[in-house]
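Input: structures, listed below.
Every number here is computed from the coordinates shown, using simple stated rules; none is lab data. Quantities reported herein were computed from a predicted structural model and do not represent experimental measurements. Cβ atoms are built from the backbone, for glycine too; each structure is taken alone.
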Structure I
């Protein structure tokens, strides 16, 4: 198994939704890891820079046509591109990942995209509200009963989150990946959730 984590970004992606996960993969509390367990790689429709909703531009490592067949996890980063035709090119990528039993994460509008194409019909999941999943999913979304009103939900190698659940999204994926011990992952989560001053007063 390749140790690459592939982050799929589309034009007008939400850069903040990748921050906690990618940071924990690449560094610890002291510095960049010398020998990280996983390597972050960015996948986009082409190799041209992709602009985020905050106007940052990211240079992809792979295009949809050059991305590897093997990897550790596929992570769909939210944003406005999931409501555009280019998102249809991601459907076969996700299908292949799910057939292979790969870890797949989808946050914000990417979770709605998952509902639209029936990828959430056999797993517990969340997203930007069940009404948005029903709106995007239409007849293809048949699993409203397993929608959970939570920041992030992990089930059967599928992690979903709403747009404000970036930190919880990272935590669930880090646990699935076994990126570190559960205790250290929880420490990372609590540090970022509660803040330095709360954990280390005065």
Structure II
């Protein structure tokens, strides 16, 4: 299934993403040094515990990801700023990445709200645009259902979130298979995606 990873370099699309989330921001690669009690996707609680234990403070910003050839993505994130002003990534990564690309954003702090990722497609294709729009819709449903129940989690009625999750995985599978909007729809109908599920999804998202 589709996987984002730490960008290998700061290329023009990544620079555009950085300027979108933090105009003029300076991104830095940070080694991943998880604390023993840190949890994946629990950066805000991880940093809070680290500050309580060792001092320093929380530094919010954006962790930058890349789905090679598909999109670049910024995730609202927090790292630990040590008493010596060293930025340290203490949160383990879901796929074992040993470094992250992070751009600080001193204008922002975490207040318990759901913050959507910022995504920029690397090429103009309806499948990729639909993936981005469905991902945005998932976060909107989460936000409508209240604050997170835990790190990165919100309680959402299954009937509201399940169709969106299914569409997201359907689109991710198709994109990973290198299908594009004019290729046969992955549902097996034999009709181009744009005239098949692409048309249905466009109406639903509208």
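Where does the value 6.7 come from, among I, II, when mean projected area of the Cα convex hull in nm², for residues 20-107 alone is the thing being computed? Intermediate results must be reported in sequence, preceding the final value.
Values: I: 6.7; II: 6.0.
Here the read-out was taken from I.
For which of the structures I, II does the calculation of helix-only ellipticity at 222 nm (-39500 (n - 2.57) for each DSSP H run of 4 or more, over all residues; to 500) return -8500? Can you show the working numbers first?
Working: I: -8500; II: -11000.
Value -8500 for helix-only ellipticity at 222 nm (-39500 (n - 2.57) for each DSSP H run of 4 or more, over all residues; to 500) corresponds to I out of I, II.
On distance in nm of label points 7 Å out along Cα→Cβ at positions 4 and 172, which of the structures labelled I, II is highest?
Values: I: 2.6; II: 1.1.
Largest value of distance in nm of label points 7 Å out along Cα→Cβ at positions 4 and 172: I.
Hey, Rg and Dmax of the Cα atoms in Å, for residues 92-179 alone derived from one of I, II reads 15.1, 40; which structure? Mind showing how you got there, number by number?
Numbers: I: 11.7, 37; II: 15.1, 40.
For Rg and Dmax of the Cα atoms in Å, for residues 92-179 alone, the value 15.1, 40 is produced by structure II.
A value of 2.8 was computed for distance in nm of label points 7 Å out along Cα→Cβ at positions 68 and 84; which of I, II is the source structure?
On the way: I: 2.8; II: 3.5.
Source structure for this number: I.
Identify the structure, out of I, II, from whose coordinates distance in nm of label points 7 Å out along Cα→Cβ at positions 12 and 164 was calculated to give 2.2. Let's see the in-between values first.
Working: I: 2.2; II: 3.3.
The correct label is I.
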